[in-house]
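What follows are several structures.
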Structure I
Amino acid sequence: MPDPIEDPRQDTTSELLGWEQDRWEIDRTVWQHPHEQTPYGTSLVEAFEAAHPDGEVTVIDLMLGLDQYQDASQDFEDYLIAMVQSRAMQLAPDRVEPIEAEELLRLAKRDQLRVLEKLTVLATEVFDWMRAQGMDPVPGVSTLPPLVTEADRKRAEQG
């Protein structure tokens, strides 16, 4: 083993890891690899599941529980989870907060609507990307079904 005093070369491992994290932090497409390991040691899906254990209902659960999403593929769910998790980890301005349904329901109706609109934007990006890749995120559907209806918007404006 070289003597660090005689051979002052720096260990570049931490620099490489730092560079990889920096690159990952700004890459808006990392969600397209939901099961690949991130620089943080887990996949995006694993990180989401660890942060939101079984029994904790999330906004994604609420969305996918709606009738119009009953046929959504597991891939769509995984990519959507990866999208939401990556945006949260990257502290992106378009991240969905809160993710927990219980917290969402405590918000004022207008604020709930804003969260669901952000989720809709991310879900649309996932849906459109999957279709462009030849996948069928929600079988039989060519555009993302609406998450928020006009009636929902009107109720939110009144409340």
Structure II
Amino acid sequence: MNQLSFSTSGVPVAVALNFDARDEPDVESEETGGLMKIMMFLEFVESSVRDSMLPPGKGTILHSFMMATAESLTPRENVAAIRALENATMNIAKDRGFLGVFTTNTSPLTQQLGTDVLGYQTLLDYQINQYVDPNGDRIFGKAPDDMRAIVCWKPLE
């Protein structure tokens, strides 16, 4: 487990990937399917924001992404698990001396929690079905117009 991960005892109910945004591992894969397409989309929406609006240097930005919860959770448990995971992520960022947490939310739940409850700042609001990948494909073209990717930053006090 790296220094940006955490675990609790018991059955895992929520997970997220956390990296130093200025020191993320290169993704080298021959996989061209869903996961790589999502990673390329995230890089597309996040890179200009990260590179122009956030603090420079390693150790300044904790990038938290790909948050998920167990399918077995009730809606109430899902909200509680996401909130606990968000709070734990912020605590890790504070403990490690990061200046803030950077994330992109595509779920209405994390969008609302992030901005309305946890105080994330919206830096970019992108309509997902407008994305054109490097091959010229609109891989999310059938997504409804109200499906958004919200790129957010939470500065830490």
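Every read-out reported here was derived from the displayed coordinates using simple, explicitly stated rules and does not represent laboratory data. All values derive from a computational prediction rather than experimental measurement. Cβ atoms are built from the backbone, for glycine too; each structure is taken alone.
What the table below lists for this structure:
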item: Origin of the value -9500, where helix-only ellipticity at 222 nm (-39500 (n - 2.57) for each DSSP H run of 4 or more, over all residues; to 500) was derived from one of I, II; result: II
item: Answer label among I, II for the case where mean count of other Cβ atoms within 10 Å over residues 79-86, calculated from the coordinates, equals 18.0; result: II
item: Comparison of I, II - label where Cα Rg over 2.2 N^0.38 Å is highest; result: I
